[in-house]
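Presented below are the structures under discussion, each in the form of structure tokens.
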Structure I
Amino acid sequence: MPISIHGLLRISPFPYMVYNYCAVATDVKFGPYLLRTLTGMVPEIFVAIYTGIMIRTIADTSNDQHSLSVSRIICTVGGFLLTIITTVVVTVFAKRRLNELQKDEEQLLLH
């Protein structure tokens, strides 16, 4: 299994157990496995943490009837926009890479 596929599988909706089994079945080396696991899982973890922080900020603001400071609004909106941009970039990269892999596979099947 090529290294680039590892990263795509880690950011896919497949359960980690399925990916781990595929990695063992195809004799993936530990170094590339660990690198792609980290690069695939860390963004997902940050999105989950950021979402929780944003929900808590909104809940605290609405419960305490306090207004947010300008810097907190900028950080919250900026973080949200950064999350959206990152998600779009990763999605575009993943689609392009999957299309390349599909073309490579089709060429192999034709020969």
Structure II
Amino acid sequence: MSNKLLVKSNPELLTPVAEYFKVLSEVSRLQILSCLKEREMNVTELTEATGLGQANLSKHLKVLTQAGILTRQPQGVSAYYSISDPMIFELCDLVCQRISERIQQQAEYFKSLF
């Protein structure tokens, strides 16, 4: 995201950013992305890997595909899903790193109290 986008604070420009983060704000979708990090999978494989019901899984796959994060490739009677935007994992790594740092800071603070 460019600094120009942040500075302008124009809702029309910020809406797609908010929508992208909204797609990632669902635990089940993050679980699906995690499963697809290593290889493409079909719905049956994803159902087994995530424990999600097929209808629920299909709903999330549709959202992720419409957002351009996943691609869907029909193969015979199945469709295989894969990550179309690998940068998504860089974003997730940044967020996880920040959360880890915050937890460590909180732990140090609580240690200092005793």
Structure III
Amino acid sequence: MPRVERGECINAGVLVYCRAKSFVAALTHLDEARLTALDPRADVAGVRAALRAVEGVCAGGDAAGQAAGDDAGRRFRWLIAPRSTVVQPGPVHTGLTEDPAAEAGRLLDLLVR
């Protein structure tokens, strides 16, 4: 949300969670031109860093920081919690898939790119 006070937002990624497969992943794509069209003073590097942090929490390991020891479901719930920052989660939607990793890519192409 480049201009939170005006309610402007752009999609910059997708987050997919599958409890049955203990899978959580985030894929991101930042359209810098669109971001700076909404707010020419937007901190593009800061937004990119926040998006990388979301990807890192999903990946687990050292990149997840304090969340590294948490299971996929707990990391997902932490990531979808409302925040008052520029990078905010959108609404959660449910669905079914046999391949959550492929679904994440499909959703990124459909909703973000």
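Laboratory data are not the source of any read-out in this text; all were calculated from the coordinates shown. All of these numbers come straight from a predicted model, not from anything done at the bench.
Identify the structure, out of I, II, III, from whose coordinates Rg and Dmax of the Cα atoms in Å was calculated to give 17.8, 63. The structure behind it is II. When relative contact order in percent (Cα under 8 Å, 6 or more apart) is calculated for each of structures I, II, III, structure III comes out greatest.
If helix-only ellipticity at 222 nm (-39500 (n - 2.57) for each DSSP H run of 4 or more, over all residues; to 500) is computed to be -30000, which of I, II, III is the source? Considering all the candidates, the number was obtained from I.
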